Structure formats: structure tokens, C-alpha cells
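Derivation of every value follows stated rules applied to the coordinates shown; laboratory data play no part. Keep in mind that this is a model prediction, so the values were computed, not measured. Cβ atoms are built from the backbone, for glycine too; each structure is taken alone.
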Structure 1
Amino acid sequence: MKLLVVNIIVNLSTSSKDANICERARSGFKNKNQTMLAKREVRSLGAKTFPENFLFGAAGASYQIEGGWDEDGKGLSMWDVYAHTPGNIKNGDTGDIACDSYHKYKEDVALLKQLGLNVYRSLGAKTFPENFLFGAAGASYQIEGGWDEDGKGLSMWDVYAHTPGNIKNGDTGDIACDSYHKYKEDVALLKQLGLNVYRFSISWPRILPNGTPTQINQAGINYYKNLIKELKAADIEPLVTLYHWDLPLHLLELGGWLNPRLADYFGDYARIVFENFGDDVKYWITLNEPGTTCTQGYEAGIHAPGLNLTGEAVYQCSYVSLLAHAKAYHIYDTEFRAKQGGKVTLNLACGWYYPQTESEEDAEAVRRSLDFNCGIYADPIFKGNWPQSMIDRIRERSKLEGYSFSRLPDFTEQEKSQINGTADYVSLNMYTSRVVWHISDYPIGPTPSLDLDLSVGSGVDPSWPASASSWLFSDPPGVRYLLNYLRDTYNPSEFVITENGWSDVGELDDQGRLAYWKGYLSNILDAIVDDGINVIGYTAWSLLDNFEWAEGYTQRFGMIQVDFNDPNRTRTLKSSAKWYSGVVSTGQIDP
């Protein structure tokens, strides 16, 4: 599906074959291997009536009607030049004057009123909302460095990265971008680019060296106080993540994200963070991408803690993550919200999925993919339980494998109630899309896994540009489809896109990243303007080239280049940063 807003010319009829226009549109999209969810049915066969608040209107477009092509400081557009070039337009016509709506707009509006119309669609440049939050993002272990300075404790990533063979080239985050010492320079760059929000994470072991409140590291608290003070002085809003994967080593030794007691430890940590920083922070994220921690750290074993406990640990980790999130949310809700007035949520990492064929089996593969990758966290928070497809499939497969219980932990009624409703907004990380197809249920074997439970094959459209990361391809319309799906499925009050980015090998003229962001931001803007989705902010991933987990420094996501061979970690703006700064200053995206 290439468009969500469709122009349809219909011969209105009471015949049954035309009764359900939604279904006809849906069939048309499916013929293009695309998915459209039809939400409404035609239920009355009497006289049909448009809904009470239906918008009847007319449309126009700037170059086609305005004229005033060179007046009042307007610059040249490509259509000004094209139309002025002999032979391009019939009769040598131009839009220099056109309908002269630049001067006669009042008459146009009077005519709209005379006709009784209640909406006018102007196809001028779309603009982001006035108070839109434009920013960039980073994470403690990926940028800070200072891994053993000023009383900071060890995290599981400190140990994992120091273990030979885990990270490409033996890279570590020991120094990374050295933002522990260079945070003022980072804030100055944010301000130079005109950004008004910065998403960063707090290192749990920098605040609580062993993860518990028995030892509080004042130097760590001071670092984040100074960072937030610097941001506020620059009129930049801090958007703070409590946990971005650097679990204190002591808590890993107690079972990590497989131990339900971790929710209590996380609650104690969250309380200390809210107490110290909450007066200056209005947007909080409890956990960043718990699905990545659970799948890559406990299922695939390629992230810290490097465990390969397939088919069980991934679900236990997800269960404990949701308990921890809910614990922190309710602590904020009961102890801090009235005074601090902030918003708290869990971060969702979701992609978009297209069916490979028109078959119902592949449509079901799309639904399962959304459930297992996004709904696994969104459903408990917005609906009070795991997605039903997960409950049914994992229970049945567990039974066939000989288990007397489901490998997917059951929530108690109290836990369901505690988790349900714990999102004040949606924090969405969205990078890429997949084409998926149904695979007949994998045979029951001795080793269960998430992939076997899902039973879906996946690939990419060969036309999608590829990045330096094997998993990342550019499909800009996917973000718009995903936003519509999440809005229609969960009805959140607002969205912030908290990660969206492109990897390369670090070139300064990063045209691939620029094209990627241009495409995705254009579709986000379409979702806001045309689909009415309340997206209030966007923090691009990432501000700086940084430590990219198992890939070390071989893949770069930053709009600012960092020279990791220079002890000073020199920062240099890339082409994408300059382009993004222009979008921020105008609120518009050049066509």
C-alpha cells in the first residue's frame, strides 16, 4: 500500500455489489500484495446518510492556483523553472498568475462558505505542528565512556564487551564518545542544530554501583544534574530513559531479567532517579526496547548477558520487564506525578510487515509478526494481557513438547491490573519493514524457540535500499502504516518517535541517511496532517556515531561524526545534520 489517503471516484448505488466500498478498496490493495484494515461496515440498506461530522470540501494546490510566483520574497520552485522552459507545457502556459489566489483568497473562502463546505484542502507545503519536539538520541553505554570513573559500578555490558570474541574488533564502550567529559560540547551541538529535545539514558550502575539503594553514588547523580542543567539552559527538553541495557553486574548475578525480584530493584532505582531529576524532566521512558534485550540477550545470545536459553528465557524476560515497568510507573504515579507533572511510558520497538501473497495464511503471518514483536509489550499495557495469538500458540506447542505448563508465563489478575494502563504516551522506535509469509507450523523438537513458536518466514523487497546493517532496509511508508495500526489498535493519546535511523560506515556526506530521514519524516508528517495521528515529537537515532553493541564501531548511526582514533573524540557535522537542522528551522520537508 503506497497511500493511506485515497482518491476514489464512485457511482453511488444501492446495489449490493457496491454496498461495501471499504471491502472494494481493501481488495484493490490486496491485489498489490498490500494490507488494509477495513474498520467499518455498511449496515443499513435504506437511504444512506453520510456521518454527522463528515467533512465535505474542495481542494487546491499552491502552484496550480496561487500565482504571485515571484512576489514578496518567494523563491523559485522547480515548477517555476520547468513551466518557463519552452516546450514543456501546452500553449506555453505557466502558473505565474494562475487563479491569482495569492491576492483573491478571501473571495475563494467566501465561495467555499456560499457552497456550504466545511473543509478546504490546500496542497501547499505541509508543516509540523508549532510545538513539535525535534531532537536526537543517545544511550549511556554507547556514548558516555568513563566506565570505571567516580564510583561507577560494573554493568553487564562492561563485562560482556571485555570478554574476547563478543564484540567486533574487540571494541568496548570504555571511552566511546567520551560524553561523560564532553557533555557540554554535545549540548552545544544540539543547540547549534536548533533541536529542542534530547533523549538520553541514565546509567543504573553510575547511580547505584551495585544496583541497590544501599550505596548511592553522588558523583553519578551530579553528572546527570549537570547535563540536565546544561540542556535546560539551552532550552532543550530532556527526554530520559531509566534503563538502556546497562544492568548492574550484581543484579545480573542475582538472575537479571529472569528474576521477578528485579522489578523491586528497578522500582527502588526509579524512585531515586525521580527524586533527584524529576522536577526538570517531563518525559520518561522506563525500559528501552525490552524485546531486544530479551531476544538478543537471552534467546540469541549475541547481546549481554549472552545467554542462549531459547524458547523460555525470552518470555520470562518479557514478563519481568513488564513487571518492572509497571512498578516504576506506579511509583511515579503515586509519589511524584502530582508535584512533577511528567509522563511515563515503556518504549516499543516495532517494524512494519507486508504479506508476501494475497493468501489468508500470509495475512495471518502479518498479524502474528505484529503480535510477537510489538503486541508482546503493547497488549499487556493497553489491553491487560499477552496477545491471544501468543497465548494460544505457545500453550499448544508447550503441551505438544511435553510441558505441563505454557512456556509463556501467566499473569495473575493482580499483575494484569497493575500493568494495564501504564503508558501516558507511546515511545516508538521504528527502523525498518519486512515482507513475511506463513510457514506451516514447525515440527515439535527437543529445543523450543521463539522462531518456532512464530512460524513465519521473512525477507525484504529487493527495491528497498540497504544500510550497513544486515537487518536495516529503507521503507519509508512503513512508518505511516505502523502509526495507523498502533493508533487503531491501542488508541494512545500521543506518540513520540524516539528512535529512527540509518547506518553507514561513517562518511561525512551521508546521503543515504539524509534520504532515509527525508522519506521517514515525510511519512510521519503525512500521518500527522492527513491521518490525524497525534505524533508530538521525533528524536533521530542518533546524535553521535557511537558504540553499536555487538558491531562495535564498525557501523555508524550518527548525524555527527566522532573520530574514535582521536583521544579528543573530535565531533564533525555530517550532511544529514545540516539537512535535519533545516527541517527543524522551517518545520517543513523539501519535496
Structure 2
Amino acid sequence: MNRTMAVHNGVLALVRQLPRIARGLTFVLAALLVAQAVGSALLPLATGRLVVALTDTPKSMRGVVIGLALLAAVLLLDMVLDPVRTMVAARLGTALDGAMAQRTVEGALRPAQIGHLDDPDVADRIERARAVGLGAHPPGQAVTALAGLVPLRLTGLVSAVLLGWAGQWWMPLVLGAAWVVTGRWQEKEIERSVSAHAGETAQLRRAAYLRDTATTAPAAKELRLFGLRSWLVERFAVAWWDGMVQMRRARVSPRRHTVAIVLLLLAHVAVVLPLALQAAHGSLAVGQLAVALQALLGLFALGFTGDLQWQLHTASTAVPAALEVGALDTAGERGRLATVGLPRREIRFEKVRFAYPGGRGPVLDDLDLAIPAGSSLAVVGDNGAGKSTLTKLLSGLYLPDGGRITVDGQDLRAYDPDGWRRQLAVVFQDFVRYPFSVRDNVGFGHIETATTDADLAAATRLGGFLGVEEELPDGWDTPLSGAFTDGTELSGGQWQRLALSRALYAVRHGARLLVLDEPTAHLDIEAEHELYARFLEITAGLTTILVSHRFATVRLADRIAVVDGGRISEFGTHDELVASGGRYARMFRVQSEPFQLHGGTRRA
């Protein structure tokens, strides 16, 4: 779609959405705008009547009083309506912001899988919906701008009618055309700038990432220790200005501005000169002259209105983007079969092939794997071999490009994805550190259930977190972020134990498949040893998949699968794989040799 057309579509989408979001407020705002337009029409007429009364011979005090009263009433009406209009527009804008934010969130979360988030086009839409890169103008600001712009346009139209009535019919055509043409030139400049800016969201996302890296705590230490501050500042500047280059190119040339000024000047001369001559020769009454001059000034509202138009176009571009994100297609992604109690027999990967969007090639290729229900399987392999990808496919976050995954003989796609995930308790390697309370962080494992202290204690005991809450200011209800009053920060190991507790809370409430992706990556030696000691208790009765580089953990599993070249290259128990002398045996030997003692000396 043409980007300039997309800017127009933003305004049209805004107008269409307002009555759907808040019909009553929209009608109230429309009525206020019409009332202000009526006031704009009455002001020149009231002024003209007052001028006539003041210049009549003999003077009529009654006429003067009526003229003053009309003028005062019109001015008072505008003084009352303007703040009311601003307030209603602000409330309507807030409603629009909330509705568009909700559409964006719902749309991004609606698909059962997460592959759409890897799509650059979807990422651009989400970025525009969030209004990032456009001066952070939320769509609600477009309502405020529209509420200011409509009365101006109506004032311009009314002024054109009054100028034709008080002067001559051709005058509003000449002057109005000049204002409209020059205003349209400047409006096109805005549209090109906004559309160019909106088209640079990839560069602007990169700039935003660099900005956030520089201004938030997590990266602060390394940026200084590695001397990256100057490098980051340079990269931010390059990304930002690359994003702005199209916008700079889109700006109108000074020559066009000069032509616009000359055109407006000539149009005003062409209208004012005949009015002055008519007034000088007495063919134009004083009252008509007063009305004509005010109408002439009011015609500026048909031209360029500066910040209002910029604000309208920049803020409204978020609306169609939010609607597009909210309408992401989910057809064919959701099965319907019940999932309670699964798996009962086995999980199978049959000739599974998968590649990430935009990736260099398949991560998994013709992979076969059988996992008996109630057993534990450890998955090992080099970094990037596809171990975590395997768990994401099993979780239904991505769909295989080829082959299939079956649960008890039925294709995983046939099951209700939300129901299937209720059977999963997962700790990903990049688990989320929610800045909420401990109670929430654990309870998210089964959000449908109220978290009792007994449930929390049981899950955190197995997860190794129990006791930490006693050291926190507000116990289970302490926010886990220093950004909140009485909040606190946890260590990496404490966060990992909390994430494990969240998964085990899900197990307590019915999950039958436990997936642990590097569950000891952030644990110290003592905490890791405690996890080993509890492993059999944690996994009792569950189907467990463990992804780890720690062979002390891996050897506890019933079976071990080695992923290499996108396939399962070895499969068996720890003892069987060590005895076979293959890749697993070599990896195990490399990891265990430094800890073998000979004659009281540690062999390095």
C-alpha cells in the first residue's frame, strides 16, 4: 500500500473507530463541534450589526445594545464550548488509546503460536501501533487534534459563505482556493514526512533498542567495563539518522514555500483591493465591510493549521496498525480435542523438520524421537543444535514445517492448544522475570487457581525457593522490582529457583509434562546439588524433558537423546551411551575429566 495513502487511511480509520468505541462521547463531541461552527458564523454577523449600529445616523442605543449583547453572547458561547470540547476530546482520546492498546495486545497474543512475532511486517505494525518512532504520539492525541481542526475547517467554510454574501461571489473562490492549495502543499509535506518516518520502523527499532540499552540498568556494568559507551552512542546516532533520512528527503523545498507565500499575497490583494474601492465609493456598507474583513481573516482556517495537522497525521497512523495487529489471522491453528491427563502413552516426533522465519536453514531436519509417558528424557547437544527448538515445538509455540508431533497417536495440531499447555509445566532458558509479587510469580503457573500459602510453600520447597520469602519485606507479597516501593531485586539463582517453583506449581494443579531447559544455569554448586537430590521427587509420575549441558543432571534421566545435525544421532541410557564411545561419551569425558583425581592431584 502507498504510504501516503496509509496516512489518509489512519485519519479515516480514526473517524470510523470513534463511534464504535464510545458512541455517546462521539455524538457529544460532534454536537459541540457543530455548535462552535454556528458560533463562528454568528461572530462576524454580530460584529457587523454592532458596527452598523455605531455608525448609523442618528445612533440607536437600542441597536448598539443589541449588537453588544449578540457579540457578548457569541464570545461567551465560544468561551464555554471550547474547554468542554477539549475535555470531551481528551476523554474520547483516552478511550481510543485504551481500545487500540487492547487491540494490539489481544492481536499479538491471539495466535496460538509465536511465529508471527518473527515476521518483520508484523513487527513493523506492532511498532506503529505502539506509536514508537513518531514522537510517541498515542492515537488519542489525534482525537484532540481532530477536535481542534474540525471547528477551524467549519469556520473557514462559514467565512467563505459570509465573504461571498458581504463582498462578491468570486472573492471566496479566489482566496479560498489560494488557502486550500497552499495548505495542501504543506499537508503533503507532513504526509510524506510521516509516511517516510513510519516506513523506517526497522531502523527506529534498532535505535530504540540501543537507547534502552544505554539507559537501563542491566547493561550498565558491561558498557563501562568493556568501554562500549562511545561505540553505543555512535551506533545509536547512525541508526537514528538512517531512520530519519527518508523523512528529511520528504521535506518540501524552500522554493515551494516561497511560491505559496506569493500566491497567498496576490490572492489577498485581489480581494482586499476591490473591497477597499467599494467602501471608498460608498457602494459597500460599513456593516458589510466589517463582515467581509472578518470573513477574510477566517478563511485562513481552510489552509495549513500547523501542529494540529502534524499531530493528527502522526498520531492517527497508529490506529490502522493496531487494527491490523488486532485482526491477525488465526484460521486453522486451533484444534479441538480434549487434553486432560495427556500424555498417557507416549509423545513422538515423526520426521519433524523446522526452520525459523528468515533463518539460514532447518534447525531440525527429519528428526524422529519417542518419549514414553511417565519417563524422563534428557536432551544434549552443541549450542544451536536445536535442543530448545525441540521444546518450543512440543509446547506448540511453533508448528513443524514438515513431519508431525503426536501425543498418544494423535497429531498435536488436533488438540486444543490452550488445553495442551495446561498439561505443560515449562522452565525456559530465558524465563521471564515478572516484576510482580512472589505470590504472582509462582501463581502464574496456574492462573485460574487462587494461590494459598500452603500451595506456595509446597511448590517453592521443591523448587528450592522456600525460605527466601522470609527475608523479603512483605513476604509472599513483595514486588520483585526495585522500581516499586518496598520492592526488591533477586539474584540470578533465586530467579531460577522461582521459575522452577512456578513450573512445579503448575504440576500441583494438573500439568503432566515437565520441560526444563537449562534449569541449573544460574544456580550455585550447593543449589545445583540440592536440585539433583530432589530430581526424582520432582519428576515422580511426570513425563519430563530436560535440556542441559550439566551431565551430572543429565545422567539422572531415564533416557538421553543427542541432537546433532538437526536429528537424533544417539539415544539410550547414560551407561549405554558412555559404553558406545560416541559423541555423548566424548562430551561426558571432556566435562568430567577435570574433576577426576589421581594420587591426590586434580588433573586439569
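Summary table below
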read-out: Winner on mean count of other Cβ atoms within 10 Å over residues 234-241 once structures 1, 2 are ranked, highest first; value: 1
read-out: Which entry (1, 2) yields the derived value 3, 15, 25, 26, 17, 9, 5, 1, 0 for P(r) over Cα pairs in 10 Å bins from 0, in percent; value: 1
read-out: Given 4.1 for distance in nm of label points 7 Å out along Cα→Cβ at positions 450 and 578, calculated: source structure among 1, 2; value: 1
read-out: Answer label among 1, 2 for the case where helix-only ellipticity at 222 nm (-39500 (n - 2.57) for each DSSP H run of 4 or more, over all residues; to 500), calculated from the coordinates, equals -10500; value: 1
read-out: Structure with the greatest value (metric mean count of other Cβ atoms within 10 Å over residues 410-417, set 1, 2); value: 2
read-out: Structure from which 3.8 was derived, distance in nm of label points 7 Å out along Cα→Cβ at positions 362 and 402, options 1, 2; value: 1
